[in-house]
Structure I
Amino acid sequence: MRLLLASTSRYRRELLDRLGLPFECASPGVDEAPAPGEAPEALALRLARAKAAAVAATIEGPALVIGSDQCLALDGRIVGKPGTVEAACTQLAASSGRRVRFHTAVAIRSTAEGRELTHLDATDVVFRALDDDTIRRYVERERPLDCAGSFRSEGLGIALFERIDSADPTALVGLPLIATARMLRALGLDPLARRD
C-alpha cells in the first residue's frame, strides 16, 4: 500500500523514517492560519485533518495519507514559529521558568476505505529560568527560527528544560509515532509485519 506524508517538514520526515516503511512526501498546501478564537488543540487537529485530506484528494488508487500539525500554547494562547532571531528570543523569554503545552495532532486517511483515524497528543515542557545571555547564545547557536516555541528538543534545546511530561516523546518533535504506528496497524499497514 502506498504511504504518503502530507508534509515537507524535515523533522516529520525523519520521524516517520524511523518506522522503516517506504513513503513519499507531498506538500498539502493548506492555509495554517488559526480561525478567530480557535483553541490551540482544535487548530492542531483541524490542520492535521486538512493536510491529510488535501493530499488524499490528489491520489489515485489505494493509499494511506498522514497529516500532522503541532500547536504551542502559552497561557492558552497560540505561539507560532518565530521567523526572526528577535522573535525567538522574545518567545523563549516568555517561556522562561514556565510550563508550555504542545498539542500535536495526527490524522491518517485511507483513500481505499474513505476512513480517517485521528489522535491528539499533549506534551508539557517546563522551562528552567533563562537569562537573556543564555537565550541569545542558544538562539545564535541553534537558529530555531522554524520551530514553534523557538527550540529544538532533539538538539541543544533540551538544555533549556527542567522536564518534559509526555506519553510519547516523538510528539514534541512533530509526529507522535506511538499513535501513528497504532493507527497504521489499524488501517492494515504494520511497520513490524514481514515484508519478504
Structure II
Amino acid sequence: MNIQEMKTEFMDICRTTIHRDGINELLDWIESSDFFIAPASSKYHGSYKGGLVEHSLNVYKCLKQIVEKHPEFNISDETVAICALFHDLCKANFYKVGYRNTKDDDTGQWYKKEVYEIDERFPIGHGEKSCIIIQWFLKRLTTDELLAIRYHMGGFDAIVKGGDFGMSKAYEMCPLAPMLHLADMEATYLIEATKE
C-alpha cells in the first residue's frame, strides 16, 4: 500500500470511529506534521518514508483482533482506534534526514547513505509525549486510554530501567494497557520485521 492509500485508510478510520470533541483539530495537527511521511524508527522497524502511518495501522489491526478475543473487557471501537492510531504521535516531527558514510560490500567504495536521525524538540518521554499531544486536542481521554498509551512500550520503556513499578500496576488495573503493548510488539516484530 502506498503512503496516500495508508493516509486515506488512517483518516477514514478516525473520521468514522472517533467521535470525541477535538478530533478534527487533532487530525488537522497530524496533517500539518510529517506523520504520514515519517519513519516508525530511525533504524529498526519501519525505518522508511511512511513507516509511522503503516505501523500505526498495523497496531490498529492487531489491537482489534486482541480486543475481539476478550469481549469481557468491553473495550469500544473508538478506544481501540484512539490508542492504536495515536500511540506513537510522539514520533511526528521527531526525525530528520541525515547522511552516514557507508561502504558498498560489492565494490568496496564508500558513499553517503541517507539515514534518519532523531531530532527531539519536546523531550518529555515517549508514551507521555503521545498522551500530551492527544490531549492538546481531545480533552477527554479515559484513564484506560491514558494508561495504555503511556505504557505501550512495556519493557522497552525507560522507567523499567529505573525500577519504577507504575507499569506493573497499570497492567494490573487496565487490561487495555498490555493489549496495546502486545499489539505494538506483534506489529513491530512479526508483521513489520518480515518487510525489512
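For distance in nm of label points 7 Å out along Cα→Cβ at positions 109 and 165, which of the structures I, II scores highest?
With respect to distance in nm of label points 7 Å out along Cα→Cβ at positions 109 and 165, the highest-scoring structure among I, II is II.
Supply the structure label, taken from I, II, corresponding to mean count of other Cβ atoms within 10 Å over residues 29-36 with the calculated value 16.9.
II
helix-only ellipticity at 222 nm (-39500 (n - 2.57) for each DSSP H run of 4 or more, over all residues; to 500) was computed and gave -15000; which structure, I, II, did it come from?
Traced to structure II.
If distance in nm of label points 7 Å out along Cα→Cβ at positions 5 and 53 comes out at 1.3 when worked out from the coordinates, which of I, II was used?
Only one of I, II returns 1.3 for distance in nm of label points 7 Å out along Cα→Cβ at positions 5 and 53, namely II.
Any read-out appearing in this document is the output of simple, stated calculations on the displayed coordinates, not a laboratory observation. As the structure is a prediction and not an experimental result, all values here were calculated from the model. Cβ atoms are built from the backbone, for glycine too; each structure is taken alone.
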